[in-house]
Structure 1
Amino acid sequence: MIMNQGEILFKIGTLWEKIKQTTADGLECGALKSIPTELEIVEHEQVKFVVRILANLTRKKAAKEQQKKHKLETGKEFNPFLPYEQDLFVADISETHVCILNKFNVVDHHLLIITRAFEEQESLLTLADFTAMWAVLGDVDGLVFYNGGKLAGASQRHKHLQLVPINKNEIPITPLLAKAKFKNGIATIPGLPFSHAFTTLYPDESPEMTLDKYYALLEKVGIKAVDDNKQSGAYNFLATREWMLIVPRSQEEFKSISINSLGFSGALLVKNTEQMQLVKDIGPMNILKNVAFSIDMR
């Protein structure tokens, strides 16, 4: 059978049930290794940041050791997506993308939208990526994010978007978004003290329209395509059914606290109580400002 590039392969309305079933099966067989956390709310600059402390990193550390061993033995980096674990497989999305569970999840039902063929995580998003994104978002409401490069918190080189099922009122930065200041369809959020670009999305808009908006946001923050669709700089991408946000990055971490796209939604992850105290002392928004580009620096 010949498929159109934009053809969706799963039956609309079935994805959430597939996710729940794969989660139950993955936990039972041991393929899914959820990482327990303790949660605190740290309010700063009108945002109630959700800060989680990882309670047990043993499983993830063991996996990283295995990956290092693989590289030493083969001379090649381990790619968990080629092939992906069948026990984590949720659904075929399109000719170009599949959907699997995040093996080491902190949030329940954390999804990965991965390319079937290898593409670099430092590649810009494409029409095929947005087609897959909207297919998943159409069935599962949540926050989609993309860590554009190692400086943006990417831990794997194989291109993958991610989705955490969460409604808009549970996203900590939501109260700030109502104050967005628009000019020609692109906005800045007064409460975010770092370089960013924001726009609105609509559930019925085409992937082509979303792609155009994405490029407009990139241009606004000074990121462009270079050789073979690679990005000219690292950035974090966040999107819901209603909006899209891009934040260019200057560094991966602040005082050993690594920040990925979820940080800019208002959700941080720390390794121990010392890092938690550091977040409280410095203020989460100041940490984000340090790993992005302060507005007065650009």
Structure 2
Amino acid sequence: MESSILSAVILPLALATIMIGIGLELKKDDFLLLFQKPKSVIAGLIAQMLLLPLLGILVGFYLFDFSSPLIGAGFVIIALSPGGVTSNLFTLLAKGDLALAVTLTVIVSVITPFWFPVAAALILTAVEGADAIKLDILKTIIELFAITLIPIVIGMFIKYKNEAFAVRMQKMVKTLSTIFLVLVIVALVIKHRDILMANLVSVAPASLLLVVLAFVVGLLVAKIFSTTAAQSRAISISVGIQNGTLALYIAATILGIPELTLAAMFYSLIMFVVGFAAVTLFNKYPSLSGENAVVAA
């Protein structure tokens, strides 16, 4: 698969499909939850949008020795990306608060086109080596707006016009988005196999560590905010499961730097393994998520 086809066609198509899927699931109550149960939503937003990027900086620039700082920058990109729609499925399997999971996915996805370019520019320009990445903030905001928010609105419009059809589409869209993500990763592995093999021993464990830390930090923040057990599970999973397709789109299409894609590739694969492990642990050891936690406001 030619790189141009991958970055210009497959990745945008995959990302648009995922974002349409978010729009198909969106309900007005998803935004109302911010006011109905503010502690749980705020806890999730803090873990996802503030603490996870800090973990990305820690793993990408301080804990591992990569052959290029650009590889480390890839961990910042995946950490700044919003949660993935698959988090809703994992939350359901873990008997978590599905409404909260959907709300966090939607809110962060809506904020990301504006938050990501600014945060990424501030972080990457402050790191030696990564400052070679030239991120046009305004151009990136426009591109992310077009590829994320517009498809969400399309999904919402479809649901508004025909809710029964939207419900039928949801399963198909989720399946297609997963297939697209796998195809993208396979294509990138083939295209950049030399860079991949040269950095396998560092990028793989770094990705695993970031995934595990994301799940743990989400759970810890939820406990600090005294959320319910179901909400704690939803927050942990929502922080751990990232929108890898968006991170790959930014790295491969907007920035066009192969080294930046490595973290997103490995994270996207490892997060599913850790996600299933988290579901198993939550169901086998309910006390992990705090069965006696206080009901959140």
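Values in this text are rule-based calculations from the coordinates and carry no lab data. Just so it is clear, the structure is predicted and the values come from calculations on it, not from any experiment. Cβ atoms are built from the backbone, for glycine too; each structure is taken alone.
So if we calculate relative contact order in percent (Cα under 8 Å, 6 or more apart) for every structure here (1, 2), which label has the highest result? Mind dumping the intermediate values first?
On the way: 1: 20; 2: 34.
By relative contact order in percent (Cα under 8 Å, 6 or more apart), the leading structure of 1, 2 is 2.
Name the one structure among 1, 2 that percent of Cα pairs over 17 Å apart, for residues 101-228 alone of 64 was derived from. The partial results should precede the final answer.
Details: 1: 64; 2: 78.
That value comes from structure 1.
Just checking, which of 1, 2 has the largest value of FRET efficiency 1/(1 + (r/R0)^6) of positions 21 and 189 (r between Cβ atoms, R0 = 30 Å, to 0.05)?
Details: 1: 0.20; 2: 0.75.
Evaluating FRET efficiency 1/(1 + (r/R0)^6) of positions 21 and 189 (r between Cβ atoms, R0 = 30 Å, to 0.05) on every structure, the highest lands on 2.
Which one of 1, 2 has Rg and Dmax of the Cα atoms in Å, as calculated from the coordinates, equal to 18.0, 54? Walk me through the numbers before you get to the answer.
Details: 1: 18.6, 59; 2: 18.0, 54.
For Rg and Dmax of the Cα atoms in Å, the value 18.0, 54 is produced by structure 2.
Upon calculation of helix-only ellipticity at 222 nm (-39500 (n - 2.57) for each DSSP H run of 4 or more, over all residues; to 500) from the atomic coordinates, which of the structures 1, 2 produces -22500? Please report the intermediate quantities before stating the final value.
Numbers: 1: -8500; 2: -22500.
Label of the originating structure: 2.
Using mean count of other Cβ atoms within 10 Å over residues 141-148, single out the structure from 1, 2 with the greatest value.
Once mean count of other Cβ atoms within 10 Å over residues 141-148 is tallied for 1, 2, the winner is 1.
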